[in-house]
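Participant: The next part holds the structures, each set out as structure tokens.
Coordinate-derived values only; no laboratory data. No experiment lies behind these values; they were computed from the predicted model shown. Cβ atoms are built from the backbone, for glycine too; each structure is taken alone.
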Structure 1
Amino acid sequence: MLKCVLDDLDDSAFEVYYLINDSLDTLNYTNSTAIPLDTNLMDWLNENCQFYDCCLFIAPEDNLIQYSITRILEKSGVTIFGCDSVSSYICASKDLTYNHVSNDILKIPSVKLNRNESTYDLICKNFNKNDFIIKPDNRTSSDYIYHINDETEFDSCMKVYEKNSIEYFLAQEYIEGTPISASLICNNKYARCISINSQEISIENNKIRYAGCKSPIHPPLEKEITELSEKIVQQIKGLNGYVGIDYILQEKLIYFVEINSRISTPYIVLQKNCNQNLTQSIIDSIINKNEIPRITFKNTGTFKK
């Protein structure tokens, strides 16, 4: 993803610097200067971000990492080409996100639970079903998402959660359907859905993994997904820049799953096929605060993990 951003910024009017772990090779760009990082990222930001005007960063929501970086930048007056700290905090929790989206949006029946106070039978009674999905409330990507079918599987997953310090998780009704995502560019006034993307999912030993995407695609409910996505992001103030929303399609139903308040995997495909400069479009949407122009793509591309 870093390479995609730097590709777009190589002929930018900005003087570009990027942070990279000092154990990695730097990238060769005319307009970008690498800053090898040999210290704690948060410490470096606290000491140095005040010397920069703006920042576009990609970080996971896990353990409030994205939120923490955003707060440091905000306190130093750095313009962020992305979501603010309040929206980052909300979207770091799947349960909190659901609570901030209106009830007329179709959501997956869910309950947030403490690992130490949960049993398989309790969750089955909640959904009146013997199978369900569990996922950490505040983790990024498809790590630690499981389709539970019996008590043995559930107990085994709880041990995995304990080993990885996952205290709270979401139990959700299992919805059969087609997983997709929507990619948007937004600012505090406007939102535009620029692409709908497939989500290639693999399931092995009841573990659900994200395996890649095809972008953009044109599903039968494209118009409805586009309108719904633009409605959802406008309900959480501070969602800026590139934002992703996950859904499950079931015939004519569109189930809202979660919001990714950051650049996500489809960006890799979209940036390569975009007829415009995608990163510059994100930046312009925040600087100018104008209605976001239509973004078009040469063709459909794929990405596999």
Structure 2
Amino acid sequence: MNIPAVIQHQKIIYPAFHLPLKRGLIGIHANVACKKSLLQQLANREGYIFTANQGDYERLTVRETVRFLCQLSTTKQQDKEWLKRYQLEEIKRMKVGSLSESERAFLKLLRIGFAEQQLIVVEEPFLELMDAERQKGLQLFEDLQHKNIVILSANLEDLLSCDEIYRLDETGLHSMDISDDADEVVEENSKPLVVEKIKTKKNDKVILFNPPEIDFIESIEGVVHVHVAGESYICQMTLTEMEAKLQTYGFYRCHRSYIVNLQKIREIITWTKNSYSLRLSTGKEAVVPLSRAKLQELKELLHI
């Protein structure tokens, strides 16, 4: 599949490239700007697009949701077979709105199993999945090996189960070699890449987070606080160091004291002509300030 170049404000997001499609899973490691642009281009092709911010049917039960998806598709399997296959029987009578964030995220991801298109493009499928739902997600992708699956993620670790991995940036699409012996991913003709973890502390315990797990980061009197699922953790890095480390994972310095995960933004709030905030989807109410000078740049990043 040939993908045309994207240039915004005289800046190359990525040049034209050929995306090799084949049955199985293709992973593309890319920053937010590349992901958003590629999703927009692929949306015009004959495929199914799953984005990280899709809504759900919170008033339905899990079983009603699966049954509804069965009715919309041409699948020959009944809802009870889907519930059993993906271990949803214990929560089948629960309303979607009362599920955990991870359970809701997997139920949304399950939609790709009902897609009739041969090409399925998925943005950040593991972004909000905990271990149990992550295993279900891996099983879902295994069941869809007969399709052409393209997974877009800023987190390299989430692509390690793919058959082939590529990196997309302003220089183009580059193949990455998966080395089973070394248990690492190496870009062809480049230096080894490492999987990033953010080291934090809470109650004298060291806790490591994958970048996509983080909701936002704030600096309070010079101390950096990492916010994950409504909880705060102390980090020894400076806010500037965190910004540099997380930029390729879709994080943005929205204020001198705040860095936000762009995937978590639900709403831009306008208080006055010169006062703005960001409401985040974190499982708990979270609002962070947005500097007036950053508003236009943020809109460009989000393509709004």
Structure 3
Amino acid sequence: MLKYPDMKIERVAIIGAGEIGLALGGVIAQKAEVFYWDKNEKKLLGLSGEDLSLPEIMTGAQAIFLCLPTAGLKEAIFCLSPYLRADHILITLAKGLEEGTGRTALEFVSKIIHKGLVGALAGPLVAEEIAGGRPGAGVLVGKGRKMSAVAELFAGSKIKISFSTDLIGASLAGVLKNIYALGAGMGEALGWGSNARALYLTEAQGEILAIGKMFGGKTITLLGPAGLGDFLATALSKNSANFYVGWQLARQEKIDRSSEGLVSLPLLLGRLGNRAKNFPVLMMLKKIILDDQSAEEIFRQGGLI
């Protein structure tokens, strides 16, 4: 990617002071001033920006990271829109389908934001690991040369940055890995051995690749850090909300949190229509999650138990 020598990002706004927002802000703070904003003011206590209004934060910010689940994007953008400028760089970390439109987070934000450069940060970035100073991989997704200035925010950190202009593939890969990670959590609850786990991950990744290509994603993206890398991190991490929700579903426990995969599954099925039946792992997840069938029985029928 070409350098953008005339621009250095010195002030960053983190919208959403949750786990990933705090983790990301901690890394970026080594390179730029970071200010946090969250609609829940209690989350801002002790953070840089707690005494500033949203207009004040937006006035000084050059780059804005939307560290929110997809369900929170519409409200957040409504709040931000009056203060957005043409020189802003807006990066979303959400990896789900927007409930009202069925679009990926990047598609959704790009459709309703008409000022500034819109991009995404994809890849395996488990918040607890990033906050603990452990390595991760980020894929900056976008077509503007200013993305190189965003990459400089991570220079010298343990987050390895790469670039992609495959907006469809990178954003859809994030959605798919969250859906299929639900099944990995179910397998943990059901006591899968290494063989069953490997079988599930292999078959699930095959479907992620096929679905991603069906909608226009590129193979290199779907098998790279934004695709396969992110899927493995999410499907193998007990810190993953999607893994945990899948674990609860298999144990038939009350779901005590939402997850991008849980929200996105019926929306993905809607986008696929009759083509969904060509993806047996996806259909197993549908039967368990949406049709309330036994995970143990469905996976036994699928040869995973």
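Participant: Which one of 1, 2, 3 has distance in nm of label points 7 Å out along Cα→Cβ at positions 147 and 171, as calculated from the coordinates, equal to 1.9?
Facilitator: Structure 1 accounts for this read-out.
Participant: If helix-only ellipticity at 222 nm (-39500 (n - 2.57) for each DSSP H run of 4 or more, over all residues; to 500) is computed to be -8500, which of 1, 2, 3 is the source? Show your work: numbers first, answer last.
Facilitator: Numbers: 1: -8500; 2: -6500; 3: -13500.
Answer by label: 1.
Participant: Which structure, out of 1, 2, 3, was mean count of other Cβ atoms within 10 Å over residues 19-26 derived from, given a value of 11.1? If you can, show how the numbers build up before the last one.
Facilitator: Values: 1: 11.1; 2: 15.5; 3: 21.6.
The value was obtained from structure 1.
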